[in-house]
Structure P
Amino acid sequence: MLKRGLELLLFASIAVGMAWASENPFIGEWKLNPSKSRIPDEMKVESKGGNTYAFDFGGGAETIVVDGSDQPGLYGGTTLSVKANGPDSWIVERKKDGRLLLRGTWKLSQDGNTLADYYREFEADGSTVVSMDYIYQRSGEGSGFAADWKSIKETMNSTFLLEVKAYQGGGLTFILPAEHSTRNAMLDGKDYPNPGGHSLCSIRQEDEHTLEMTDKAGEKVIDTQEITLSADGKMLTMTVHAPGQSKSDVLVFDRE
């Protein structure tokens, strides 16, 4: 009798989980709509004299010599290199264990007030996984490439997908294939470890069409995301607020 009762209880819990998964409106495959999205960026380049510059891409300054050589960076054992490719062009590359992760081709306008960045991220086989073109405007002091650069236009050229799945019957899994990012959490506002164990994620359900997600590294908040679903369930908007950033990313996805 006990075994039979447990079997019935298990069946009931599975049935409830399946019903929840089928009814949860966030679950599905989503594709970024670049024309409706805005991904503002800011980067600071400071001259330290001679051919030495400090580059701050949002995670702290990395001071290197602009000579094209791979030099220690701040992010997870990576290296950073910057090479002059003419008087008004720089090639910026980040690598890990010798493998190219990303490349930015910077071109300074003739009047020096705008900077074009052709930004690419690469898979291990060398294929391009993210392709974006930025236009930045000079802000603050500096000359040449040295400035506080704030983007005024961002163009996503590559396909950017988001997949949302059920997690343990009552939570959600968010997968960004291009970033090899997976986040799992119940909808109770508590922190849950992400695969790999290097970060945490919490999700709180505000109402049927609104979620709040928080990403952390230890106790430090990396960003907070408000995720909203349109009334017809065909559009998902993710507004990303990062500490220290004056503008938020607004990612608009269409249901596939």
Structure Q
Amino acid sequence: MSTASRGRLDGTVALVTGASSGIGEATAVALSRLGAAVAVVARRSDRLDALATRLRADGGTILVITADVTDEGEASRAVERTVSELGRLDTLINNAGVMLLGPVLGAPIDEWQRMVQINVLGLMYCTHAALPHLLDAASGGGRGVSDIVNVSSVAGRVTRNSNAAYSATKHAVGAFSDALRKEVTTRHVRVSLVEPGAVITELADHNRPEVRAALEQGFAAMERLEAGDIADIVAYIVSRPRHMAINEVLVRPTEQE
């Protein structure tokens, strides 16, 4: 997907959660290069500041918002600050997430709670706060369309041994996305689901040591995707013309079963 094949996003505003690393960071870079003003949201302000400095040096308009989207108030304030300071909201990228794997038997319940809070509730809080503004953007001239892109996982399609809770959260994201799409698509708010397979990010680093070791062993012989590969897909989705919606993209490394 070359840059030449995409439309420009000049005059639009995007909000990207989980933008301090990995797919979120790469997506913020991709959208800024297409001309969007970008609000970058995460908890690690030092990472966001470094990203903003880099993009501003390239002429980008970047708003740094330090927030924990698992807190409904913080998620709502992040959206409202984006609209207040950048003037509108055309694109929401719900990327913040965590993957904590392991068997159900003896699982630390706090890991399940953390995944539900960020993977499901954080995504829903941001969407709830953003939706009125996205509807306004779609009906208020300009491109005449707005976008929500929810970054899920191949685990939202298929289950594997030791990913029961993680897979449950990502299946929830898929169900929420499809039902929301049916609710707003006739008003030109497009809802898209991106389901990556194995990607080189920090996602696996939050697991317990024994789980992390198993993941590293399983991926050792595989050429995994890079964060920029997923960002390229997200940028392609949101830059399509008004009459075209890409509802779902499942993308795996070529070698991943």
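Summary table below
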read-out: Comparison of P, Q by FRET efficiency 1/(1 + (r/R0)^6) of positions 31 and 47 (r between Cβ atoms, R0 = 35 Å, to 0.05) - largest value held by; value: Q
read-out: For distance in nm of label points 7 Å out along Cα→Cβ at positions 127 and 223 computed as 3.5, the structure of P, Q it came from; value: Q
read-out: Test item: relative contact order in percent (Cα under 8 Å, 6 or more apart) calculated as 20, pick one of P, Q; value: Q
read-out: Value -3000, calculated as helix-only ellipticity at 222 nm (-39500 (n - 2.57) for each DSSP H run of 4 or more, over all residues; to 500), assigned to which of P, Q; value: P
read-out: Structure (P, Q) behind the derived value 20.2 of mean count of other Cβ atoms within 10 Å over residues 63-70; value: Q
read-out: Of the structures P, Q, the one that 82, 37, 33 was derived from, the read-out being Cα extents along the principal axes in Å; value: P
read-out: Computed 3.1 for distance in nm of label points 7 Å out along Cα→Cβ at positions 215 and 247 - originating structure among P, Q; value: Q
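Just so you know, all these numbers are worked out from the coordinates, no wet-lab data involved. This one's a predicted model, so the numbers in the text were calculated from it and none came from an experiment. Cβ atoms are built from the backbone, for glycine too; each structure is taken alone.
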